[in-house]
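See the structures that follow.
Rule-based calculations on the coordinates, nothing more; no lab input. Keep in mind it's a predicted model, so treat the numbers as computed, not measured. Cβ atoms are built from the backbone, for glycine too; each structure is taken alone.
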Structure P
Amino acid sequence: MSLRTDPSPKPPDYLKGKIPSVAALTTALESTVVHQPVGTLYCRAAWGQEYLLPHALTKAHRFGPPRALRVPNGALPFGWLYLAHDMATAIWESQFAKSDAMAAGGFFLDPVAVERGVLGRFTLTRELALWDLSGEACSKLGIFDTISSRDHEACHWIGYNLRQAMLQCEAKRMPDGFLYPSRRMRGRLAMAIRSDLLDELRQGAVLESQPFKDSSEYALLQSDSLRADVPDPTVSFGE
């Protein structure tokens, strides 16, 4: 995967007011680096064992890339590996557990996640340096509401500009990704790691995994008094 920055793609006009420029992102974030030391435990909830520390990413998710940058066969020019420091955040961020917007007061477990989902905990052989998009910088950039909303199109372009800003840094100062406020677990942090680092990070990673349905996390959620049945698929629901 090429690390070349490409100045040509631009967000559509109706999104321009929501997307900070590469220069603004650099100014706001270059001094916010948070170091995750060697030995830090990372958590990930994936829709199959092969997706815990994959060779390539196949879905855009929250921070892109934008649809305009994807090739006709669906391949992604880049992506982000999403992690958390705790498994509860990973489970909710990956939507193994979901709330129903049409029925407040409960949650449900995605049946596909129950059948196929895998939980992974792992450590890496090097530290990660992450820009901090979770604090005051996010407020100064005016994007806290956007990255906490359902507007994935705007988030895709923010993710694209974030990557462009990172790749313009000197090699020794280039961040590995960024911290951001979890949308589904308010008050918790999640991480997005540059996909061009996947091969490097897999080398020497110590990974432990288990099926979601066999985990203590699943047992607790399954027995929770607020857990409800899966909503009727003919009725619109979402977060």
Structure Q
Amino acid sequence: MLIADAELSRRFQIFSAWCGVAFVILLFGGWGIMGGFIPLISAADSPAEIAAALAQNPVLHKVGLSLGMVGITLTLPFYLVISVQMRRAEPGQPLMSALQMICGIIITAVLLIPMLIFIVTAFRPERSPELSQMLNDMSYIMLILPWPPIIGQIAAIVITTLRRRPAVQVFPRWVGFFTLWVGVLLLPANMIIFFRDGLMAWTGLIGFWIPAAAFGIWYPVMTWALLRAIRQQYGSGVSV
């Protein structure tokens, strides 16, 4: 029975690790490409231009947004397995792994809410252009802006990975430094609330594309690190 339980745990952890890659594919492929939000709708566009963009291919947009929601939900098992592996590196109270999971739950929630607002916007494309503009603004800002819980998550991972003499070196130290740099690259996303066009806007290189690239690359990197940690855990014969 113990062997069967350990194998079930191993398989679930592997599945959860791959959820990180699935999230990136479903978010950028579903919300971004199928949903019609990449290329990004500019904050400088008029209400009529925004309403016209949102009214194109409504069925495809709704399917893409639904896939985006599925992808976002898959972050929950992904964040869970990160905490499970971090726990192995923490002697005593698992404060950092708990912090990572709490921040992960918040991240999932704040990503789901704008996806739902995008769906509400697509549900009635004939509504007032000004109202469509407001909903579009809400969705983009809520999706891109909330970096504080991500920084909390990153801090927990970095502290656990780079601490001196961890109980187990679960993730390579370079993953900790890489994660730290991802946090730095996410911070310029805050500039989207000050600019409607240019490099700092949500269509700009600094306001969106650099943070989005860092965010998107981090998940496959962590998937690799998690799969490595899972092999280490079960290869050593330790399953707790």
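So if we calculate relative contact order in percent (Cα under 8 Å, 6 or more apart) for every structure here (P, Q), which label has the highest result? Intermediate results must be reported in sequence, preceding the final value.
Values: P: 32; Q: 24.
Top value of relative contact order in percent (Cα under 8 Å, 6 or more apart) goes to structure P.
Something else: Who wins on distance in nm of label points 7 Å out along Cα→Cβ at positions 23 and 207 among P, Q, i.e. which is largest? Can you show the working numbers first?
Working: P: 4.2; Q: 2.5.
Top value of distance in nm of label points 7 Å out along Cα→Cβ at positions 23 and 207 goes to structure P.
Of the structures labelled P, Q, which one yields 29, 22, 17 when semi-axes √(5λ) of the Cα gyration tensor in Å is computed from its coordinates?
Answer by label: P.
So, one more: When volume of the Cα convex hull per residue in Å³, for residues 47-102 alone is compared over structures P, Q, which one is greatest? Spell out each step's value before the answer.
Working: P: 125; Q: 88.
Largest value of volume of the Cα convex hull per residue in Å³, for residues 47-102 alone: P.
Out of P, Q, choose the structure whose coordinates give helix-only ellipticity at 222 nm (-39500 (n - 2.57) for each DSSP H run of 4 or more, over all residues; to 500) equal to -6500 when calculated.
The read-out was computed on structure P.
For which of the structures P, Q does the calculation of FRET efficiency 1/(1 + (r/R0)^6) of positions 39 and 223 (r between Cβ atoms, R0 = 30 Å, to 0.05) return 0.65? Could the numbers behind the result be given before it?
Values: P: 0.35; Q: 0.65.
Attributed to the structure labelled Q.
Rank structures P, Q by mean count of other Cβ atoms within 10 Å over residues 15-22 and report only the one at the top, that is, the highest. Intermediate values should be presented prior to the final figure.
Details: P: 16.5; Q: 19.6.
Looking at the calculated values, the largest one is Q.
Output the label of whichever structure in P, Q has the greatest value of distance in nm of label points 7 Å out along Cα→Cβ at positions 111 and 127.
Biggest value here belongs to P.
Further question: Can you tell which of P, Q yields 0.95 when FRET efficiency 1/(1 + (r/R0)^6) of positions 55 and 95 (r between Cβ atoms, R0 = 35 Å, to 0.05) is derived from it?
Attributed to the structure labelled P.
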